Each structure stands twice: as structure tokens, then as C-alpha cells.
1. Ranked by relative contact order in percent (Cα under 8 Å, 6 or more apart), which of P, Q, R sits at the highest value?
2. When helix-only ellipticity at 222 nm (-39500 (n - 2.57) for each DSSP H run of 4 or more, over all residues; to 500) is computed for each of P, Q, R, which one produces -19500?
3. From which structure (P, Q, R) was distance in nm of label points 7 Å out along Cα→Cβ at positions 56 and 144 calculated, if the value obtained is 5.2?
4. Which of the displayed structures (P, Q, R) returns the greatest value of percent of Cα pairs over 22 Å apart on calculation?
5. From P, Q, R, which structure was log10 I(q)/I(0) by the Debye sum over Cα atoms at q = 0.14, 0.16, 0.19 Å⁻¹, for residues 32-111 alone = -0.53, -0.68, -0.92 calculated on?
Structure P
Amino acid sequence: MRRKITISVLLILLTALMSSAQDVKISSVSARYAGENAWKDWNISTDKGTGSYSTLYGGDDAWKSWRVNAPNSDGTIETVFSGDEGWKQWRFSIGSVSGTIRTVFSGDDAWKQWDVSDGKHTLRVSTLYSGDDAWKDWNITSGNGTMRVNTRFGGSGAWRDWNISDELSGVSAELKIAAIFACIYSGAVRIRR
């Protein structure tokens, strides 16, 4: 009897830990520094703590590999290809969650829509508008809700600070962080061109 109670308590605790890990709400992402290299280092704010994205390398290859520190898990996001196609498909491994980030379409507007998948859930990352400022407003959607990601300010530095309205439930923080990467990376690339 005592053994059954112990097992029941452990199962309840594990379930509570797993559900709390999925209920992390992300509120903002901001470039850590100003200037030409600001896009290489980012702060992530959540209701469970802070995290970061930062490039692993310097120079022309800096954008290809990223270190991710999320609340309670660390990992990487790396491009799958090289050259001009390098930015269109990524793989991520953050904590125990791994998957892909890839553009839905090809061509000049490929950056406007992404699918981010961990094998269980797929998030669609899409710009809300078209035109030169399309990269400033994004929706991240699944059957479990929506996240709205938009720049906090206007002007040439708009890509450095992002507000996030996170109403996406039942999805891991790691998958959300991978999806937000597509938004901020697209914004940083579009404005730097």
C-alpha cells in the first residue's frame, strides 16, 4: 500500500512538473547591445526567468550557429545548409526538445512564413502584413492558441526590441523559443540588407 502511494505521489509530481514546464509565458526578446553586432546577442524574458540567444562564432559565419539558454534548459539552433540557402532551414536542440525550423516557401519572400516542428507539434510562424515593414508583426499559431510577436519601436532600430503576447498553451517553452527565433532572425536580416 505504501509503495502505491509513493508511486502515485511521484506520478502526480512528474505531471505537475511537465505541465508547468509547458506553461512558460514568454513576454519579450531584446538585443543585448546596440550597434552593428547587436543582432548577435539577445535576452529572452519569461514568467519563469530569463534566457538568451547568442551566436557561437564571429565574422561572416556568426549567423549559422546559436547558443540558446532558456529557463531550465540549454541548447543550440544551427543552419542546415550553407550559402544563400543557409538561412531557410535550421535544426534546434534545446533541452530534451529537438526539431526543425524551415521556410514554407522559396524565393525572395520565403522569410515571411515558417514551420517550426518538434515532431509532436508544428507551429506556423507568419508575418501579419506585407510590404517593407512585414517583418515587424508576426503570429505564431497552432491548434493550442496564438503568440503575437511585434517590434516595440519603429524606425531603423525596430528589430532590436520585441513584445510578445503569449496565449499559446500546451506547447513547450523550447518550441516557442525556436519559433520566436524565426521572427527575430528574419527581422535582423531584413533590416541589415
Structure Q
Amino acid sequence: MLKYLSSTEQSRFADLQSKLAQLVISDTEQQELSTLVSKAQKSAAERGKAIESVRQLIADNGIEIQSVFSAEVIQRAASQTSTRGATKKSSSKVKAVKATARTEEVLIQVKLDKSAGAPSRYKKGQKLGKFVSRNFKQLDSGNQLLENLLQYATPLGKTYFATPDGRAELEAFAQFVHRTPVNT
């Protein structure tokens, strides 16, 4: 999402995010970070609408790709796509969309014990249960739980936790981790 900000804004975003991770961010700086996040989200949404508009225009007019691009350009684009690494395609577009939506909402992912199973994940708006995972509980040391959780935040998580709503959700999750026992 940072690609929708200017290089100056990207640099400032990184500075503010660093301050947030260290919990030394002022209210004014937190608002500035939130504004940068909003700007990037707005730019991404506008770009998405523009792309959809172009796709619809192409479909409405029955335009084929060969009438827009030469065969060489198409082949070059195809070879660049294949060299980036093939991804396994789902047999159903619905499954792919659902899988993408699920992975995009992961805000924190922790795996401290490399020999154990899957990493522990916290997703946006996740309902909290009766127990907390051992990975999250191990981060609750030395009164630095928030900082430790932020170290394992995904890029989406870091962006979301920079907003007032995200900060509140992070603090609520930290309280859950602190007071909830591990399932043994």
C-alpha cells in the first residue's frame, strides 16, 4: 500500500511506524500516520475503480488484447509473470477470493517454537476464546507485551494499529493475552 504514497511520504510513514512500534509516538504524529494510511487507502481504491472501469469499457466494446498490444508485448508480459514464480491456481475463483481475504486480515503472526505446529495468528476483529496460544503468552514478559506484539505485526497489522481503532483493538488483544491462561 505504500506504493501509493510519494517517496517523502513513504519515508515519513516509516519514521512514524517506528515510533509507534517503540510506543513513543505523540497524538499529533499518530494522527499524521493515520492520515497517511487513509491517503494510501484512498489512492489504492481510486486505482482499483479506474482499473475496473477500463475492464468494463473493454468488455462493453468487445476489445481483444491483440488489438491493444502487439504479440511481442503480450509475450514479454507473460514471460515476466511466469518468472516471478507460478502460483497454484484454485479451481474456483470464489475459493481464491476467500483465501486472499483471510490472509489479508492477519494482523499478528507469531511462531516462537520452530518445532511446534502452525504459527499463532490474530486476525482483525477476531473473537477471543477461553485460552491463549503459548506463542502469544511467551510475548507477555517484562511489561512489554504491546511492543512485543507489534514486533510480530504483519504489514497490514502495522498499518491498522497506527489508526485509533487499530490501537484500541491491539490494546484489547494485549489485555486478553495478559489475563488469559494457556490451553495445556
Structure R
Amino acid sequence: MNQQDPFLQQTLEKAECLKLDGAFEEAIELLQQIILHDPLCVETYEELGDNYLSLRELAKSRKALEYAVKINPDSANAHYLLGFLHSLEHRWGKSVICLQRADELFPNNAEILRCLGWSLYNENRKGQGVSLLERSQMLKPTDPNILCDLGVCYMNNSDFMKAENAFQKVIQLHPDSDQARECSGFLKMLKQVQ
């Protein structure tokens, strides 16, 4: 992005605020204005991809993110978002490749490590996946997404005590977490069956 261009900077900031407020379509409209102004602004395509991900329009998200990587192969954010997109599609191998590249470009980022750990676990590299999730949790000990992912992995590995601790920690820190409550309920049922 041209740091000197106030239009680009202001419009990207407005689009980010709209995205955070859940106004994804409005954010997309603003981002499309930027493309008309500067068709090679990598951040615009990253943001488009992220907004389309939020709307679960995966084909549009992929197109925007792949173009961002084409413009800037060293965009950690574009690689991360592509990895996340592939994980939504259960394309674990592709997800791992993108997330490993994102981690190389932006090491020790808790969110990248969380997604990479989850994808590795689901690619049947369970030990490596749990290890990365635990590392991610050390970086952000109260993050509910990290704790829930870690709890699910523990539960799938029949380490019920660790799973319960992870879910209960989320419930204590974030009482409105439906995900943690659902996981905790499933864990209780699983323990009764075994």
C-alpha cells in the first residue's frame, strides 16, 4: 500500500471498522472502490478475502487471497487467511502448507500457530498439532478459540481431564461461550459412555 495516499489509508480503516461491526457487504463495497483507485493494493485483497470468509463465500475469498499472494508472495496475512480457508474446506494438507508459510513470514503469532496446530492435528499429525496448540496457548493463555481447539484435541485423544480443564477455563473467562459449553457437554456424554 502507498503509505502516502490518504484515500487508501482512510478507506482501509473505514472498511476495517465496518468488518469489525459485522457490516461485511458495506466493507466489500469500500474495498472495491480502493481496487478502482489502486488495483495492486495487497491489503485490499487481504481484506476482501477476510470479509468474504466471514460471509462464507469461499470461492470469492480464495480468488481475492490468491491474487494478494500473487501481488506479494511474502504476505503473511494472505497465506494465513488462505490456510484458514483451506481448513474450513477440510483440505488439511493445503492448509498446513499455507499456514507454515505464514508462520515463516510472521513467527510466533498465536492465531497462526492455533490454525496450524489444528490443521496438523486434523491431517493426522496429532502430536505435532497438539504441541503447536499448546505453544499458541502459552502466547495467549486466555484465548477461547485456542483453548477450545486444544480441548477438542485432548478429548479426541481421550485425555478427558485436560479437555475438561480447557473447556472450564473458557467458561470461567468467557461465560457466554456457546462453543465451550457445547464441547463440555459433549465431553460429559463421552465420559459416561466410556
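Every number here is computed from the coordinates shown, using simple stated rules; none is lab data. Worth saying up front: this structure is predicted, and the values here are computed from it rather than measured. Cβ atoms are built from the backbone, for glycine too; each structure is taken alone.
1. Answer by largest value of relative contact order in percent (Cα under 8 Å, 6 or more apart): Q.
2. Q
3. Values: P: 2.7; Q: 5.2; R: 1.9.
It was calculated from structure Q.
4. Values: P: 45; Q: 62; R: 53.
Max of percent of Cα pairs over 22 Å apart: Q.
5. P
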